[in-house]
Structure 1
Amino acid sequence: MANPTAPSPDRPRYDASALRAMAAALFQRAGMPADRAADVADILIEGDLMGHDTHGLQLLPVYLAEIDSGSMLVREDYDVVSDRAAVATWDGKRLPGPWLTLRALDVAIAKARDYGTGTVTIRRSHHIACLAAYLERATRAGLVMLLYSSAPAAKMVAPFGGTQPLFSPSPVAVGFPTARGPVLVDISTSITTVGLTTRLYREGKTLPHPWLLDEHGNPSNDPTVLQPPHAGSILPLGGLDVGHKGFALSLMVEVLTAGLAGHGRDDPGKRWGNTVFLQILDPAAFAGEADFAHQMDWIAAACQDNRPRPGVERVRLPGQAALERKAAQLEHGVALNPGIVPLLRPWLDKFGIEMPPARG
């Protein structure tokens with residue numbers, strides 16, 4: 001098993017705080033208020049630190065282009081559609097997704113402290129980046145967090161058995177604390193992601209397995225089947241064998257996001273962005289913090305102490321490798337994918353901002 005903290009010799013490394021400052025400065029030059037720019041930069045850098053580099057700074061030039069075109073608004077405020085004791089729904093009005101999600105997290109935590117649970121759904125949010133990047137903010141407070149996201153404008157994943165793309169990859173994230181560190185689950189309901197397939201397409205590479213279908217329903221590992229004039233699709237989680245499970249999870253995400261927020265795939269004028277379901281659970285309001293800790297600590301230990309199969313160094317909990325990678329990159333620098341800096345260069349030049357120097 002590869003060491004998640006091992007250096008990547010082919011990738012330049014940059015100081016995380018310098019990258020964060022650069023990203024925030026670019027957003028501010030593009031017109032985003034400083035506090036919002038800091039929030040969005042934090043979430044993007046967190047994605048890179050954890051190794052989710054298709055949802056880190058790779059998104060920065062795309063977000064800047066969305067601001068430039070007017071597709072991402074930066075200065076307005078969201079509208080409250082509904083607000084009850086433990087539940088709220090917002091209209092995000094295409095404001096920056098990470099800023100909206102962090103504000104929703106603050107509200108959901110406050111509601112959970114009062115009522116044991118707090119849920120905020122957001123419609124018409126812009127893209128919210130890496131879901132795992134939010135989870136530690138809840139787990140550090142001893143809380144359980146659920147975060148689901150769908151992209152109403154994206155049709156990339158066909159229902160199991162079908163050939164016409166219908167769903168977005170629609171990630172599902174769950175975080176909870178244990179004595180051995182937080183468990184951070186972040187999985188797509190599709191077998192791979194749009195970010196990875198797009199990157200491989202640009203690089204002229206293929207996927208390691210036939211995770212795609214062409215427009216005729218034939219399995220493929222070639223990301224060009226997703227690009228015009230083709231109309232292929234990404235397989236649901238589980239692939240050709242058990243993709244009915246990923247299909248079921250896609251439907252679950254649809255009801256919790258589009259259904260509860262009241263905005264989904266049947267709405268006109270859809271543009272890139274997310275519909276969001278965020279829920280916080282306070283263990284103190286259920287069986288109590290001590291019983292919660294006992295159960296979760298036991299299961300975490302039982303997993304990690306499980307005898308590994310041949311060829312596997314050890315059993316890791318979800319998120320453990322990401323946190324090890326984060327700690328290593330905070331110390332040694334963030335190893336950016338080589339394709340990211342060329343995508344940033346036009347924006348750095350436009351706004352007169354320097355790329356931080358790579359570490360030696």
Structure 2
Amino acid sequence: MMIFCFSCRSAPIAAPPDAGGVNEEVFPVTFAEIPPAGTDLPVSIFNEIWTYVINGSENALKSNLPISDVVYFGAEVDRYGHLAEVPKRSKLANFTGKVHMSVACFSAGLIHFIIEPGSKARSTLIQQIIKAARDYDGLNIDFENVPAQDGENFLSFLSEVSVKLGREKIFSVCVPARTRSVGAYNYSKIASISNRVFVMAYDEHWSTSAPGPVASMKWCRNVAAYALQSIGSEKLVMGIPFYGRAWGNTSTSRALVNATTERIKKEHGVQNVQRVNGIPTFTYDVLVKVTVFYEDEYSIATRVDMYRKQGVTSIGFWRLGQEAMAVWSALNLERHVAVK
């Protein structure tokens with residue numbers, strides 16, 4: 001079995017989530033208003049609830065949480081194209097659900113190198129991945145920033161991994177949020193190779209963008225609509241962020257030419273210039289306005305309720321330990337529902 005995920009990572013890359021431009025008006029938008037704080041949260045029931053667990057943060061995984069699948073994050077492709085930092089499956093021995101080994105790579109140049117058909121690097125890496133996945137229920141590939149020109153090579157790499165992994169294990173792949181086919185991540189083709197596709201519906205706004213939601217309701221609904229259309233509900237896992245972001249209206253870290261340095265000294269009334277081992281230095285204060293967008297149990301409950309009403313049957317979170325714990329009261333697994 002196979003599963004595909006788009007755009008999952010511990011520190012989301014500072015880049016637009018859709019290089020082709022997300023058109024928010026592609027699909028009609030309707031969703032419930034976020035309930036006011038203090039009110040009961042709507043409970044959404046899913047067939048599968050996935051979550052990423054970071055190697056070293058296993059204590060965040062509690063036995064009473066409604067989680068069906070854990071993606072164990074830590075294994076990565078090193079600078080030489082070899083698999084490194086594989087976490088030990090035994091550290092999650094008390095979890096009764098399925099555990100998937102994540103393999104991550106975020107460098108476009110390295111990805112181009114390791115997925116080249118017929119190369120020794122590709123063959124060696126696949127052998128290492130298959131061997132490391134033996135102790136796991138599934139394998140999750142999280143290759144981000146795959147160059148557009150390498151789209152076919154990426155698909156052939158995934159196909160080769162799938163065949164060698166075998167049908168006994170679940171194969172998943174992460175993909176970035178899209179509302180149309182663009183670049184190397186063809187939802188339909190990836191779904192045809194895998195058991196699940198994990199759509200990373202977050203980083204609508206990123207570290208170097210203008211301030212805004214990591215995943216607005218309108219944008220998420222459009223991404224889910226396209227994913228359902230291209231992947232189908234059986235293989236789709238809609239990724240949801242637990243994290244938020246902060247932006248300052250002033251950035252002070254930069255290189256300075258002499259003229260700019262002198263202007264700063266004048267504008268801020270700098271009088272005390274000291275020398276450290278002969279190098280001039282000074283300090284000054286600036287007022288920074290910080291804008292924060294974040295997720296709480298109400299925003300997440302509203303988003304998952306919206307997804308469920310759209311026909312999404314499986315969701316996944318980046319990542320466990322970042323959430324408001326109250327969010328779990330708004331979630332349940334189908335198997336936990338009493339038969340009437």
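Rule-based calculations on the coordinates, nothing more; no lab input. Keep in mind the model is a prediction, meaning the values are calculated, not measured. Cβ atoms are built from the backbone, for glycine too; each structure is taken alone.
A few points about this structure:
- For the structures shown (1, 2), FRET efficiency 1/(1 + (r/R0)^6) of positions 109 and 285 (r between Cβ atoms, R0 = 41 Å, to 0.05) is largest in 1.
- In this comparison of 1, 2, the computed figure -12000 for helix-only ellipticity at 222 nm (-39500 (n - 2.57) for each DSSP H run of 4 or more, over all residues; to 500) is attributed to 1.
- Winner on distance in nm of label points 7 Å out along Cα→Cβ at positions 165 and 237 once structures 1, 2 are ranked, highest first: 1
- Source structure of the calculated read-out (mean count of other Cβ atoms within 10 Å over residues 45-52, 24.9) within 1, 2: 1.
- When mean count of other Cβ atoms within 10 Å over residues 149-156 is computed for each of 1, 2, the largest belongs to: 1
- Structures 1, 2 were shown, and semi-axes √(5λ) of the Cα gyration tensor in Å at 37, 27, 20 was computed from 2.
- Label whose coordinates, when FRET efficiency 1/(1 + (r/R0)^6) of positions 101 and 293 (r between Cβ atoms, R0 = 35 Å, to 0.05) is calculated, return 0.65 (choices 1, 2): 2
- Calculating distance in nm of label points 7 Å out along Cα→Cβ at positions 173 and 189 for structures 1, 2 picks out 1 as the one with the greatest value.
- Origin of the value 1.04, where Rg/Rh (Cα atoms, Kirkwood Rh), for residues 93-244 alone was derived from one of 1, 2: 1
- For relative contact order in percent (Cα under 8 Å, 6 or more apart) computed as 28, the structure of 1, 2 it came from: 2
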